[in-house]
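Next up, some structures in structure tokens.
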Structure 1
Amino acid sequence: MLAWLKTHPFAVEAFFERSLVLTFAAPAAEVQALLPAPLVADTWQTEWALLAVALVQTRALRPRGFPVWLGQDFCLVGYRAFVRYVTPAGKRLRGLYILRSETDRRRMALLGNVFTHYGYAPIDLRLTEAKGHLAAASARGDFDLQVTLPTPGEAVALPAGSPFGTWAEARRFAGPLPFTFAVEAARRRVVIVEGVREQWQPQPVTVARAHAGFLKSLPLSQLVLANAFALQNVPYHWKKGRTELWRP
């Protein structure tokens, strides 16, 4: 029964009040070593794979069709790898693999760990926005992020050392990606959850601080800030999860 519950057994909807995503490039082979088969790292110029830390201020998360007042309000911090997966039928899917999830609500951590494989942990969290700056920090989560939000029409430069040459290239790794994957290795089963958004207009931002302790703790020889985007006011829903068997 518990295994079935973790397959995202019902559709879910929510409203993303605002979101901040910082994406880092790391050596492709080293990121691949973090992934369970049959997932494959989604690479850029074959050399780099991409990891992201995403902070989402979420409102009214609830089973789809339930009234808004039954929803949960919380902040989510997710650490994700960009991956590809080939289905048994040969269809190629692009999406995310969750390395770790954190939230400022213990109830959300409990429910998240009942219904998903995303590994929720409760953390302290400070989220502030003032004078054109958006910041998020957590002592327990070991992260400290701050970005400067651009004024209308302002040009924003890519982070120094980014493997991307333009924001158009970076936008390929700014989401939303259609699928999120989990792997049940003992059952040789992949859980696939498809997300659907009504609008998605990420805006490039300038990064002032980008400490993400969890990513730095991974066995990676390089971790290069590649892009940073912010967005707000996005209705979003996830379809009921589906599972597929795979052969090694």
Structure 2
Amino acid sequence: MPGEIATDRRLWELTGKDRLHFLQGLVTNDLRPLEGADGIVWAALLSPQGKYLADFFVVRIAGRLFIDISDRVAEATLKRLNMYRLRADVQITALDLPVARGLGEAPAGALPDPRHPDLGWRGYGLPAGEPSIDWDAIRVAHVIPESGLELVPDDSYILEAGFETLNGVDFRKGCYVGQEVTARMKHKTELRKGLVRVSISGDADFGAEITADGKPAGTLFTRAGDRAIAYLRHDRAQGEMQAGEAVLRLDTEAS
């Protein structure tokens, strides 16, 4: 299948001798594999309290370093990166290069999406067509959150959003902003809430409250057909649930 232009993404280039070290101390994933080789890493930027602020791809191609980020979180992220930059030798420049993505055989210069094989490939400055792929269906099938949708700035926690399964966090890389809270959630607590896939029948709006036996149980997010991503309290998600006029159940079938 040919690729398509991701019209909701921005591309920045980072230059300066401190560019990789600067990001390494901020984000949830280990960027050291990009020190000497091309590649792509998905990572998040957190608040000091460990809450999600943004997620993006850090990409190295032919020695150049890029950030591939959603429009929904781009402006706030750029302000925060500039705040952290201080005296570091780092410059962030917006590029007028299209972000392409697609399924099937990847064109020369493209890189595999590191979150899940079914998300295909990503490319930069490559020819591609108009959006036509149902990415929501792929995301729902594998419970893959999206910036500003399931991932809510100053509210979401990345472990509840599945970042460990989706290769978005490294627990061996050392310190980063929000690392202490994230490590404590990993090693000292059992997650009581999180993103899951549900089956759904009936009408309900994005963001609708989910209830179980009349008690608040979570929030409904992206829907694709008769499945959806939901943020749920695990202890209240064992039977039939309601959201708007819809009936929901946990969907445990393999995708």
Structure 3
Amino acid sequence: MATVLAVHAHPDDIEHLAAGSLAVLAAKGHAIRIATLTAGECGSAQTDLAATARIRKAEAAAAAALIGAEYACADLPDLGVFNDDASRRAVTELIRWGRAEVVIAASPADYHPDHEAASQLTRDACFAASVPNYRTGPAAALEAIPHLYFMDPIGGRDRQGNRIVPDFGVDIAEGFAMKRQMLACHASQAAWVARQHGIADHLGSMERWSRRRGRDFGRELGEGFRQYRHEPYPKTPLLQDLFGEALVTV
């Protein structure tokens, strides 16, 4: 069995974009860990920063627990994620905490600055995690760079509206009910998403996207991923192999 770490910027990002696939992997017996770089403390108009952070981290932990996953947060500032040395060390410590063979990160191109910075930080932290002299905290350095993958961006497009084409898809029909339950744990976001994004039903929006991506693969429901294969990151299709019959090639 393998260990898979999913990393994104805010609580609920992973639930929107990869929770169906994580549920499929968990059902196969793989160990799942979920991490966010921020607590999403700006995501409320009703509670202050500290209260929002507590609420959202509790929601993220509850969602992760549904598939037996551990949850951790790097506690970088919401709307303040940048690819600098202090942040890279914090994210490297998070990668080392995860002890994963596979890391699934945010898309390098997305609508939100934190998402794009989180992608860069996670990519660079995967490299740094196996460097013993790059000191970050109590977690030990990894033995090797983990396999790195990117989730879809929100809506499958970059900031200019260009489509992001995945390398492969995952049929999440068997994991969709759990994906919906995981996103439903983020109850605080219903009002926020309606206010900030003009989306009255964030659960329905997630389902529409899952069905839209599924059609791209000839399936009812799907999620898309890309593998980062540049030097010296691993190039073998480890995550693809873990999905087994749920894997859909593009």
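Quick one: Cα extents along the principal axes in Å, for residues 33-88 alone came out at 32, 30, 11 when computed from one of 1, 2, 3, so which one is it?
Of the options listed, only 3 reproduces it.
For distance in nm of label points 7 Å out along Cα→Cβ at positions 49 and 97, the calculated result is 0.6, so let me know which of 1, 2, 3 that is.
Attributed to the structure labelled 1.
Out of 1, 2, 3, which has the highest value for mean projected area of the Cα convex hull in nm², for residues 137-216 alone?
Details: 1: 8.3; 2: 6.9; 3: 8.6.
Top value of mean projected area of the Cα convex hull in nm², for residues 137-216 alone goes to structure 3.
Have a look at 1, 2, 3 and say which one yields 15.5 for mean count of other Cβ atoms within 10 Å over residues 81-88, as calculated.
Computing mean count of other Cβ atoms within 10 Å over residues 81-88 on every structure in 1, 2, 3 gives 15.5 only for 3.
I have -4500 for helix-only ellipticity at 222 nm (-39500 (n - 2.57) for each DSSP H run of 4 or more, over all residues; to 500), calculated from one of the structures 1, 2, 3. Which structure is it?
Attributed to the structure labelled 2.
None of the figures in this text is laboratory data; all of them are computed from the coordinates on show. Since this is a predicted model, take the numbers as computed values, not measurements. Cβ atoms are built from the backbone, for glycine too; each structure is taken alone.
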